[in-house]
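Pasting the structures here.
Derivation of every value follows stated rules applied to the coordinates shown; laboratory data play no part. Treat the numbers as computed from the prediction; the structure is a model and nothing was measured. Cβ atoms are built from the backbone, for glycine too; each structure is taken alone.
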Structure 1
Amino acid sequence: MQDIIYETINLLKKNAQFVLAKFTFYLVFEKSLDNFYYLGSILRGGFGDILKKSICTNEEGICKRCSLKEVCIYAYIFETPRGKFQSFSYELSEYPHPYILEPPFSINYFEPRNIISFNLILIGRAVELLPYFILTFKDLGKKGISIPDKDKVKRTRYILEKVEDNFTGTEVYSLYSNYMNSNFTIKDFSSLVEDSKSYNKENLMIKFVTPTRIVSENKLVSNIDFLLFIRSLLRRISIISQVHCNSTLNLPYSDILQIASAVKTTDSDVFWSNWERYSARQRKIIKLGGFLGKVKFGEGWYQFAPFIKLGEYIHIGKATSFGLGKYIMS
């Protein structure tokens, strides 16, 4: 039975296009920054607005009715065309985006001229689009991001000082040289398999560090066991593989989940967090809560280690593009 997991790992290792890269962006804001809690969704919304205005040739601005939607970079990043992916065995309301923003979640205020950093993870084909992300975030800084201030919205400008390869610290872009370095780390699944070998085989602690929104039986869950964790993670991996890495994974889900069901939770300290985000398009605060905390899994978890390591980068659950669903293994 455990050979099934081994075969699944090898299947992913053979997909040379299932890759990811991680970068750290350093921003210097010209004014003090309040409501820092919303930074992930604000950056995402501002990025999408600038990118669309810079490349869209459709006067309507509606991707669904655009004849270029199959080849448009904006449509691919933000509104992946549904028509290209009809072989899923279940209905999808939306496809996962090929990028993830990881803003700081624990700080609510910054003085002017302080450096604020966030991580950007690119997956599959999106790795090649890094220059678009850098140039768009650079232009967004010149325009300014929309920050909610009581009953109005103010714009706050920033300078994109530099971008680094998160794995090595190598500088990929610098304001002072205005040069982009294409020599950065790209991780494939084989390297993640190697990275996952250093963990304790007897037990695993998962710490959910940003609100995590996992749906089971059409409802958001407030707690999690190993079976639900692996089911949600494998579903996300499978969809990302097809949509962004040009590979359909025909996984033996029922057999894998039967093995996962035997792994017990040995300790749990999980709680609900009523997180909110600001929508510049709707000009209002939207409630988007999820669970946080720690959960410890016992014997049998280790055979799933490569998938769980991958999940550290691609996150889990809903609303991952602006940082939700991030967890850390220990």
Structure 2
Amino acid sequence: MARVSIVGLGLIGGSIGLALRQWMTTPDGRKNSFELIGYDKDGEKANMAARMGVVATVSRDFGGAVRNADMVIICTPALAVREVLTALAPVVSSGAVVTDTTSTKQQVLQWADELLPNNIHFVGGHPMAGGTGGLGDARNNLFTGATYAICPSMRASETAIEQVIMLVRMVGASPLFIDPLEHDAAVAAVSHMPFTLAATLAKVTMDSDGWSEMGKLAATAYREMTRLAEGDPIMHRDILLSNKQAVVSWLDRYVALLFDMRELIKSADPNNPNSEAAKRIEQFFTAARDEREKWLNERSGGNRALESELQNINMGNVLSRGILGGFGRKPQGK
């Protein structure tokens, strides 16, 4: 029986485990089951994962968790990946597939190239789903309908890539192949900026002298805007440090746009809503509203198409044809 190991049992690792265990209860899953092992260096989290049934077996030993694994899924904060890869290199089986779920890909792919043996196939991954919670919020449908970015390394074989595609399908997501540089620039804007700005708004308001009274007035808009500030500080730190160039570039754009808005507001006459400055402010909000609505409509249509596609997939047929490789067959080393 093939073996899949998950390293890091937080929200993402826990949800992948639950989704894979759910898949193994389906007819296709029962015919193509595999051993699912989990590891987390935090003993309390490992115990919680065992109680939740996130994986079939929780190992207390890193080497025991990953040794003889056909696939290792790394679900740790970004800067911890280097440590995991270093520990993994001497014990992982020849021909194994290694993938990750971190939010930055260039740095992780560079570490994998430097640290892993040539006979290990690394395929970078990033599920575009998550939340501010931890393992206790893990669920088997977290990735259903989500986009899952895939960034293979140069050494990854076709079979290894196919196995990661199979993993993505098993958890209910849709694979998107993307260049690592393009990925990091994009997620800096749509994933990393939001939690940075949420935390900034929380800090600038809560650190003000008037917060005791201001907080009594803060309601839905403030709660929604600052929700991402509840996220894991270590995860957020690691993301920004491992993708700093792209994040700084987007922060520069944001600051420039804020400055332009500041100048418009300063120059606008509150007694003349038809002034040029007032019109430009209105146009700004109108464009933002319309462009967001267009994006939501396009995304909704895409998700409906994805759900139809997933319903038509017979994973048993896919496995039996060998199109996705199957966890039971090792990729050939290069």
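Here are the numbers for the structure shown:
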| read-out | value |
| --- | --- |
| Winner on distance in nm of label points 7 Å out along Cα→Cβ at positions 77 and 101 once structures 1, 2 are ranked, highest first | 2 |
| Of the structures 1, 2, the one that 16, 31, 28, 20, 4 was derived from, the read-out being P(r) over Cα pairs in 10 Å bins from 0, in percent, for residues 221-284 alone | 1 |
| If FRET efficiency 1/(1 + (r/R0)^6) of positions 69 and 245 (r between Cβ atoms, R0 = 25 Å, to 0.05) is computed and equals 0.15, the structure in 1, 2 | 2 |
| Winner on relative contact order in percent (Cα under 8 Å, 6 or more apart) once structures 1, 2 are ranked, highest first | 1 |
| Among 1, 2, which structure scores highest (criterion: distance in nm of label points 7 Å out along Cα→Cβ at positions 157 and 205) | 2 |
| Comparison of 1, 2 - label where distance in nm of label points 7 Å out along Cα→Cβ at positions 21 and 61 is highest | 1 |
| For mean count of other Cβ atoms within 10 Å over residues 53-60 computed as 18.5, the structure of 1, 2 it came from | 2 |
| Ranking 1, 2 by volume of the Cα convex hull per residue in Å³, the structure that comes out highest | 2 |
| Ranking 1, 2 by mean count of other Cβ atoms within 10 Å over residues 133-140, the structure that comes out highest | 1 |
| For -8500 (helix-only ellipticity at 222 nm (-39500 (n - 2.57) for each DSSP H run of 4 or more, over all residues; to 500), calculated) the corresponding structure among 1, 2 | 1 |
